[in-house]
Each structure stands twice: as structure tokens, then as C-alpha cells.
Structure P
Amino acid sequence: TRIGAAETGICAAVGKAQIRVHRRPRVTILCTGSELVSVDERPAGHAIRNSAGPTITAALAQWGFPGARFVTLGDERRTIAAALRRALRNHDVILVTGGISVGRYDFVPEAIRAVGGEIRFHGVAMKPGKPSLYAAFGTNQHIFGLPGNPLSALTALHEYALPALRRLSGQPPERCRPSLFLPLAEEVESKPGRWRYQLARLEATARGLAVTPVGSHSSADLPSAGGADGVIRMAPDQRRLPEGEAVEFRPWRPWP
């Protein structure tokens, strides 16, 4: 049970000044990419500002996991492995952005193996977020590889890392990946073959809540994500969902 206002009052009423609770998991974020510069720097050449770090940090905080910090690393296997070793000394969960695809400079899987991590899955039939990775280190530490593009990283964070953090915090399995089944305010189409996570926003209608698809141009389209409240989850064999169809909506913001 999560301790909220009512639970706190119950504890006070029965004289429980102290209670035993699950410890909140300790989380850190490693952002890989030699092209990344800090937010207050002016990018030159092929450089880009590191938006993934602040995005993931804010998402964790809004879901009850504040205090995570991020560091930016270059695309070198030894550098990434050294950062993983340092992070494993003091953290339960490590989130790594970038470096998990099949490019020339994608060294994160090699670095994870170099520090003794066991990769349990790498690559998922989903869009966005296909390169997503999970590795275990021993029995109590976890590494999640998130794609470098911010929208893909947010999708993988909500689909894999946040449910794991909730479970590690003591929440029951049925509450670790919240979802609602709501009618579509307008039809949506999808290419078959992969699980599709379509940005969507909640709309209040005369009949109650409904969800409206929000278009996005790429897996780096953060402005579109800013106008969304979550995603519609579409199965690989679904090509079209008509207006009024009940769909699975997964929130990216806590709802009232």
C-alpha cells in the first residue's frame, strides 16, 4: 500500500509513529553520445544539446522518483564501462540513453557485458523504442538501455523502467503499469508488424473521457510529446482503429 494522506492519518490514529516501508530505489542516468553538449552550451557542427537527461529526470520525478541525476558520456566502451562500475556501487537501477542500436559507436551492450551484466533482452518489436535493452547485475541491480532519441526514450521508460521501479518500491504488479480503456475521439491508423505507441491526449466529452491521437514526425519529436498525456497501445496486427473504439491508454502524466 502506498502511504498517502488517509494512510498517514490511520497510522496516527492507531499510535504508529513509525512504520516499516519499502526503500525507494536509487536511480541514476547515463547519457551516452559524443555529440551531446550541456543545455547551456551553444552546439557547433554536429553537436546537439542533451535533452534526454533532463527529460528522463523530470519524468522520474513526476512519478514519485525524485533526486535522480544524469551524467553525459562520450561514445567509448571503456568510458561507458567505467561509468557503469561507478554507478553500480551506489544505485539499484541504472538508465542508459543512447548507444544501444547497431551503429558503429553503439558500445553500451559491450560495456554492460564487460562489467558482468547479463543482457536479458535487446530489441523489441515496438515503435518507437525498438532498440530497448534490459540487463541484470546480480540479483538486485538493474540496467535499462533506452534509445537516444527523446521520444523513444520516454516510451521505453514508461513501458519498462518505471514499472520495474514501482515494483521495487513495493507496489503490487497490477498497479505497476497503469492503463485505462477509453473510446477514441477520432480514428487512428498504424502500420502492422510491431506494437505501436501512438501519442494521445485526454479529452473531456459529453459522454466522459476520450482519447485523441497526437501526430508526431519522428522519434525525436518532443514538442508533440509535450501536447500528449500518454500513448495508445496498438497491437501488431491492428491497421486501423475507428472512432468510438475502446483502446488501451497508458498515461505519461499522473492524472487527478
Structure Q
Amino acid sequence: MKIARFEHKGKVVWGSVRDDVVTILTGELFEGATETKEKISLKDVKLLPPIVPPKIIGIGLNYKKHIEESPFGTPEVPMIFLKAPTSIIGPLDPIILPDSKKVDYEGELGIVIGKRAKDVKESEALSYVFGCTIVNDVSARDYHQQDKSFARSKGVDTFCPFGPYIVTGLSPDNLKIETRLNGKTVQSSYTNDLLFKVPQLISFVSKFMTLMPGDLMATGTPAGVGPMKKGDVIEVEVEGIGVLKNFVS
């Protein structure tokens, strides 16, 4: 199922998307929401971030070719960081640049957790996944150099566009991921190039912090990271999910 979140008749609701039609869902999303008979044209709704995550977990240096282009060595364990919940924006929302001298795009596959997970075995990890989505892990490089920390460089307001949908039942093993800047392809890879695969990430993170329904995990970015400037259009496409498009302002 392809799930969208949007405003309808003054309320924020979820719907399942097929072609250009959205069917309103009823019930709790993580407890088995079901389709109603009410349908809306997709072009008549403004898509919101698919969920409001309790926490956003990022993974650094997790594509092999991205590690090769970076000045850092290969991590021995997943490099975990957190992004501020206030950094979340949805599709077509503006990425607002701060006074940073270098703000980069980072197209990523996102994983949404579907149930409480603590000390999860790798062999069982995928059963805790609700679905897959798309994340742009926007990052201010000079902030990171100044702080020696990801907190400010990745936590700025509007620095976590994600969506447009959550897709359930989609295997994260070998999805094509592509980022386009003003229509030009700048990142292109497959998720089988991940150093630490999704089951490893879920198992590892769950040893240190309890994962809750709705938590969002950005699994890392491929090679080709680069800067954005005001007026740019940035698109991240992941096979089977769609295109996350945002404007830079």
C-alpha cells in the first residue's frame, strides 16, 4: 500500500494512493488502518510529511562509494546521529537556507518503524518495518566543521524533507535511488551498496535506543553529495516509492 498524509475538510488524514486517486483511511495507521469508500483526486490535496516521527535517526557513511569519496575511513559499526523533529518538511515545501556557506543534499532511503523494537535480532528486524519512504538529509558542512557534531549541521529547520509516501510491503534490499539537482542526475545507486543493510541497522540501533512506531530512519546517502543554492530544485527518487521534490529558498 502507498500511504499519503494530507489535509481534508479541515482535518489531517491518511489515504492510500493508487494512480491519481486517494482513498481515505480510517483507524490507527500502525494498528491496521482500513480504506473507506471516500475517494479524492490526488491533484486536489496538499501532501504533508507522511508521519510526524517521534524521532529521526540518521546513519552516516553507509554507502561504499560514498565512503570512498569522503575523507573518513570505513566505519566499524553504524554511525548514528539524530535529527531534530522540527527539521521535518513535506514534498514541495521549501528548504530554507541558513547563513551556512555550504548546504548539501543527501538523497536517502527512509525506513519507518511499525512497532516497538528493543534488542531486535537481525533475522527478525524486517518484521518491525512499517514501510519505506524517501528522505533528503540536508546538511550544512561548515556547521559540522565548526562544531565537530551533526546536531546543528543536520538539525536546522527544514533540513529533513521526506515523503511523499510510505510504501508498505516493499523490500529495501536492492532499490534504485537517484537524486537530481535542477533536472541533472547527481546521485545514482542501489540500496544493495549499503555497508550496513537495513536489518543490521535496526538491530544495532535497537540495542541502544528503543524504536517506536513512527520512528524514521534515514539509511545513508550514496556518492555524489553536493551543494544547493537558492532557486534550486532538488528531487530524490527511490524505486517503488516515487519522487520527493523540494525547492531551495
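Any read-out appearing in this document is the output of simple, stated calculations on the displayed coordinates, not a laboratory observation. These numbers come from a predicted model, not from an experiment. Cβ atoms are built from the backbone, for glycine too; each structure is taken alone.
Could you figure out which one of P, Q the value 1.2 for distance in nm of label points 7 Å out along Cα→Cβ at positions 142 and 166 was computed from?
Working: P: 1.2; Q: 3.7.
It traces back to P.
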- Ranking P, Q by relative contact order in percent (Cα under 8 Å, 6 or more apart), the structure that comes out highest: Q
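Figure out for me which of the structures P, Q the number 57, 56, 36 belongs to, where Cα extents along the principal axes in Å was derived from the coordinates.
P
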- Message: One of P, Q was used to compute helix-only ellipticity at 222 nm (-39500 (n - 2.57) for each DSSP H run of 4 or more, over all residues; to 500), and the result was -6500. Which label is that?
- Response: P
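State the single structure among P, Q that was used to calculate FRET efficiency 1/(1 + (r/R0)^6) of positions 46 and 150 (r between Cβ atoms, R0 = 25 Å, to 0.05), giving 0.90.
Working: P: 0.90; Q: 0.25.
Among P, Q, the structure yielding 0.90 for FRET efficiency 1/(1 + (r/R0)^6) of positions 46 and 150 (r between Cβ atoms, R0 = 25 Å, to 0.05) is P.
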- Query: Of structures P, Q, which gives 49 when percent of Cα pairs over 21 Å apart, for residues 38-173 alone is computed from the coordinates?
  - Reply: Q
- For structures P, Q, calculate mean count of other Cβ atoms within 10 Å over residues 14-21 and state which one comes out highest. Q
